[in-house]
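Some structures to go through are shown next.
Just so it is clear, none of the values below were taken in a lab; they were calculated from the coordinates. All of these numbers come straight from a predicted model, not from anything done at the bench. Cβ atoms are built from the backbone, for glycine too; each structure is taken alone.
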Structure P
Amino acid sequence: MPEAFKTILLIIFVAGALFLSLRIAAWKMKRAFDTIIRDLKSNKAFDPESAAELPYAKGKMINLGLRDYRPKALEELIKLDVVRMVEGGRYYLGDEQLTGFRGYKTQR
């Protein structure tokens, strides 16, 4: 097999692996978004008075096993104003969530 063909195959394989790994990470972040929103809905945390604590809000110091995407997803939801934080580390759903999170629908 010519060297040029091997090089092109290697580049295609590496690009495919990169694309696949990014898709898997995005899928895990979406699942983390869904989990956070579902947890807040199940706790009926819709306003500051009913805000709920989330046990995974702080990252673990020692992480054994697979990566937990929930702390990073919570930060992103706060930046997007879907989730809001009150004093004491408690969280509730913002007004944006009531309108559908900018077109993003959670799984039921």
Structure Q
Amino acid sequence: MFKHNFLSVKEDLLQILKKGEYKGILFINVHKYRPGETHEIHKHSDREEIFIVFDGEGMVLTDEGTAKISKGDVLVFARNESHGFVSSVENPLKYICIGVSIP
């Protein structure tokens, strides 16, 4: 079992699980955006990613366009699926990102 309470963390980006600690899970990161911060659109050929928004709001950017996201949303991106994020200025985006690679 692995247990970690991420809510008390002060860092903007925290990696709470690293590659090799669990088979198939490459990492678990907690990302707390600054107001208006942007994560440019990009894609990964080596993994799928799951994003769980636990606070704030913003926009997700994809090749198909943009969509508003907020607390409670779960996003899943396949390998080579483009994605990026823009945080709200008033209510900054916070999410957990899980990188997974299962053959």
Requested in this report: Tell me which of P, Q gives 1.5 when you compute distance in nm of label points 7 Å out along Cα→Cβ at positions 27 and 67.
Outcome: P
Requested in this report: Assuming 22, 19, 10 is semi-axes √(5λ) of the Cα gyration tensor in Å as calculated from a single structure, say which of P, Q it is.
Outcome: Q
Report task. Determine which structure produced the value -1.26 for log10 I(q)/I(0) by the Debye sum over Cα atoms at q = 0.32 Å⁻¹, for residues 35-74 alone, calculated from the coordinates; the candidates are P, Q. Result -> Q
Query raised in the report: P, Q: which one has helix-only ellipticity at 222 nm (-39500 (n - 2.57) for each DSSP H run of 4 or more, over all residues; to 500), as calculated, at -17000?
Result: P
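Where is distance in nm of label points 7 Å out along Cα→Cβ at positions 11 and 83 largest, in which of P, Q? If you can, show how the numbers build up before the last one.
Numbers: P: 4.2; Q: 2.1.
Top value of distance in nm of label points 7 Å out along Cα→Cβ at positions 11 and 83 goes to structure P.
Taking relative contact order in percent (Cα under 8 Å, 6 or more apart) for each of P, Q, which is largest?
Q
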